[in-house]
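Only the coordinates and a few stated rules stand behind these numbers; no lab work does. As the structure is a computational prediction, the values presented were derived from the model and not from experiment. Cβ atoms are built from the backbone, for glycine too; each structure is taken alone.
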Structure I
Amino acid sequence: MEGPAPSQPDDPEAVVRETAIDLYLAGHKPVTIYRRLQRSRTWFYDTLARYRAGGRAGLTSQSRAPKCVRNRTPEEVEATIVRLRRLITSGTDPELRYANVGAASLAAELERLGIPPPHRATIYRILGRHDLVPPQPQKKKQKRSLPDDYPWPQVQAPNDLHLLDFVVRSIRGEGRFYSCHLLDQFRRWPFLRAITPKSAALVSQFLVQAWQDMGLASGLYIDNDAVWNGGGRGQRVLSFIVRLCLLVGVEVIFIPPYTYEANPIIESFNRVWDRNFWGRTTFRDLDHVQSELVYFEHYCRHRRPLAEFEHRMADQIASDFEPVLLPATFDQHQQPRLPITAGQVHFIRFVSSTGTVSILNEQWSVNPERWAGKTIRATVDTEQQQLLIYHQPKDSASCELVAQFDYPVGEAVVPLADEFRRERPAFWPPVAE
């Protein structure tokens, strides 16, 4: 008979097995043993079989990990993942120097190379083994929430709505510049340029270049910067930018003042620009910024996987879309003044506690008992020269006409030219009967 079971404090189950064998060798019946140890009959005979096959060494607990890992990532795939990750951060490849460094981006690049990518969790584990896990983004500040009755424009197709914003930065020795970001909401297709200063002439040129490159939009969704809002210059002043938009059949939609959360898609894009573009390169001057923006723009159009679109690229969303381009010969934005063209300009506003809203430096009143604290859309119809105020309840398939006012614009209104007439989307639900 072998000696008593050795002490194995780090393997308590092995201790129980050896106790069972000691009792068995001492002449105790199996039923007495497994009942005493609070184990099953099957457990006891499995233990006895292990003892007979391997002695006391066979009683040690064995690893449950599979001896053959069938789904292990091939070494060449792991090596490619590591190479791609290092290539992105090295900045040597212009088309990838501004790419995301996470698993989704690496999976997309593997597919581009014809390599079936492993699961994204596997890619993260591989990066971890090579100390290449991307830094976790800082915890986002809690966003302010918009009211339930905020009237979001409805977008159904590419170029229905363009989102516009500007990011201001400074270059040492060069001063301040503005990075202009225009984004097609439907497919997240960007157009990017750098300008200084932020003047009506340069913003107009930027818009014309964008519409010649990515096509005319039906609507332009922007904030209330004085350059394009016309603020600070008296009442009912339609800025040069607004006039340019009306001239080519683009409706302008102004979000509420100081409410960046009303344009979340462009704000998210701005954060990607800040992290991937501005944070990775030390720029010498404005020309350097512009030359590199070309690569970042190309990446965002053709190689950046979009989580909200099942990790497809912008060029894979509505890939058969044919935009209506602004003619390359268009030069009316170079005129010193533009007429007011028949069309609509929209202002989304919050009604004050006294029932007033401010539109182009002018106060308009609605019934405070019913509308105070609500969100309204005020539409200036330049052809009819009227101001129409609407309210759209949450989840409603219609909106209500709250008030209607005469709105003479003080000058002749020209009709929209035939070349700019096109089918346009219904941004807003119909007015309830």
Structure II
Amino acid sequence: MRIELPTIQNWSCHNCGGCCRQHLIEITEEERARIEDQNWPATEGWPVGQPIVEWHAGPSWKKRYRLAHQADGGCVFLDKKGLCRIHAKFGEPAKPLACRVYPYALHPSAKGVTVSLRYSCPSVVANKGQAVTQQRADLEAIHQLVVPPHQGGWPVPAVSPLGRVDWPDFEQFVAALDADLCERSVPIAVRIARTILWMNLVQEARFDEVRGKKLREFQQLLRAAAAQEIPGQPKELTPVSPMGQLYFRTALAQYARKDTVADLRGGWLGRWRLLKAILQFSRGKGLIPPLQDGFRKVPFARIDEPFHLPVAEQDELFERYFRVKLKGLHFCGPAYYDIPLAEGWHSLALMLPIVSWLARWLAASEDRDRVELRDLEKALTVADHHHGYSPALGAPAARKRIRSLSQTGDLQALIWRYSTE
């Protein structure tokens, strides 16, 4: 089975320990037995009374387990140097599969499996390390463990609620979106706004009689019309509708929250604080309730004030982000709540104003009116932690919000408001 790798992304682990603090690592029964046989409680320096594995979910006759966490929220195997005790003592293959895979994400594709990455990892966002294309051997080994054999070929994700095509035609849509993302004569905000426009038409279309060459010509017409409709950044901002503002702030609250073990241990008081914060986001008035470190209480109105943006760095970061997610099919089908391509693309496009809004918040938290690249990078790690992995974002209510934002033009208006100067 062929494995396709992103050619524009670098990554190597820099031992920041972030993934060991912000993720719940669910393990299989086999992994649980193997780790318990390693006799960690007898290891020198092991905290007295510290469990190794905890019951995660499921009925008593079909329990699901996860690695335990320390009092500070870090994985039980995370040492003071930010290194994994299992890795250090037994080698990388002895770690749970979830730990070995991160930050990679492997998804079914036309020719086999395609690889994407999770931008919740700071080293992925910063494009630090070895080229992913040079890590083929390691990824081939992981792929054999992650992806089961599929003799009949992988099913093709739907393009729209009414439209399905075969893999070659599906790849035409991916190639057309990628071509728009590579149009560097205009800012990334314009590129994304154009794709939203023509994806709106795809969302309503059927493709029973439009295949192959006809489909390619259809896409070219849509892209040309979108480029003519949106030649560049508008001179005046389009207002976001009141409902669009509500939907956007609700999404912001979901992307800005933090769901580590330490946060979950807050009990009912912690849940009440989270609910209160969500209600504050919904109103959009007063001070923004900080849900993570680095974010301070600043007025909601402050985010709508003018900010200077690092345009070149922003374009590079988001072009890489969207292209890696696109080519890795990390936005639709089995990789994203099994939703169609057009709807999934709109969900991914929403990440541009979401991340831009969070970056403005970070800048305002330091009394700056200039967004820096570090603000965008941190905001992207915060938001992408949830994208495609939080059940709430795949729920019917969240999908309804996305459809409304894209169909009313509010999604483009949000991009102009928060992702441009």
Structure III
Amino acid sequence: MRTTRRQFLKTAGTIGAGALLGGRAVRAATTPSIVLMAEDHFAPAHNEELKKQVAAWAQMRKVEARVDFIASRQASARLAAIVESRTGPDVTYLWRFDPGLYRAHLVQVDDVAKDLETKYGPWTDVGQYLCRLEGHWHAIPFYHLTYPGNIILSHWEKVGIKLDDFKTMTWQKFLEAAKELKKAGTPVAFAVGQDFDSSEVLYPLLYSYGGRVANEQGKIVLDSAEARAALNYLLQLFPEMPREVLGWGGADNNAALLARKIAWTANPATIYAVAKMQNNPVADSIYHVPIPSGPKGRFRGTFAISLGVWKFSPHADLAKDLVRYVMQEENYAKLVAASYGSNEPYLKKHAENPYWQQVPNLRLMEPAVEKVLPDGWPAPPGPATALSITQFVLPVAFAKAASGRLSVDAAIKDAVEGFQKIYEKTPLR
């Protein structure tokens, strides 16, 4: 029996709407009041800049407006509660596959997307994949936190590799260097297991060998020679990493790189940004570089964030106007700077912002030479794909092989069964 969208939303984390919404029980009778729900950004300057922009827009439009910040870990429950109660903010942050998951409750924003594309476009493939569904835009791609390589450059220089060598780095060259780096006491390291950081390395690795989890129709296609080649590569690389990466959470690779204990990990530019905010001298040693390429291409993972307008908003046109405002080139550039370059764009003109090229540590990060794709691509970006990502089906199966618990064939079989259970019982769209 297939799960309905309503049932899926409930199981995604609905918990007492009244405690979570922070919306307006009563609106002003005369002056419109617009609320934008946003992620509590790791960079306080970004929150302040967003609040400043929303206040400037409100003054210009002669309305009331504010930003409600929430922690990302609260997002699933908060969004589900909003949908159940049909009250809350007018403009909402959406994470990863949320535009597809909640599209029945979101205003179509084709006009906003077209206006922005005319001024600043075209939109990137990843923005269209996540937000333009069955011919209509259900959200506006805002920014994403991609996962380039994060390196301590001095460690690599000791084994004879310079910064520009990463422009042509392959997984095979990377493996050879990893062996030398381990001997030097500064290994490469990334989470292998039940963590989003693990997904953001293993999915790009899978893609680079030509493997996919599911095709455009949602058929599971993981059982392939290409997927086995990717997993066999991981089995060669894993012994060159600290074994504790099997239990790493999202902060562990950050701490290890900031302490100079490792030479490479994959992460958004947040590691560099935190070091800059803390005046940590290690910031000058951290550089962001492309992910290595495989026989079938070069890919980079991403944590995508978009902006949607709820259908229940009594001021949808004003809400869409606010989205247009924060996406204006000059406003967008200020948010990039306030995030220390960790916010990356979906529009060509926004990507031409010179910020990244002006910071030597970031010059190989943006624009990305890799094809930037979310985990799960090219499967339908709906509930089934979203659930398979949050249940870490692929990284858990690969971790079982890396740890020696399963053979390559058994790990692939384990993952295929896990994906099939989800895709058979959960709506694709």
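0.60 is what came out when FRET efficiency 1/(1 + (r/R0)^6) of positions 170 and 330 (r between Cβ atoms, R0 = 35 Å, to 0.05) was calculated for one structure; which of I, II, III is it? The correct label is I. When relative contact order in percent (Cα under 8 Å, 6 or more apart) is computed for each of I, II, III, the one that comes out at 14 is I. Who wins on Kirkwood radius over Cα pairs in Å among I, II, III, i.e. which is largest? Across I, II, III, Kirkwood radius over Cα pairs in Å peaks for I. Matching task: -9000 is the computed value of helix-only ellipticity at 222 nm (-39500 (n - 2.57) for each DSSP H run of 4 or more, over all residues; to 500). Pick the structure from I, II, III. Of the structures listed, the value fits I.
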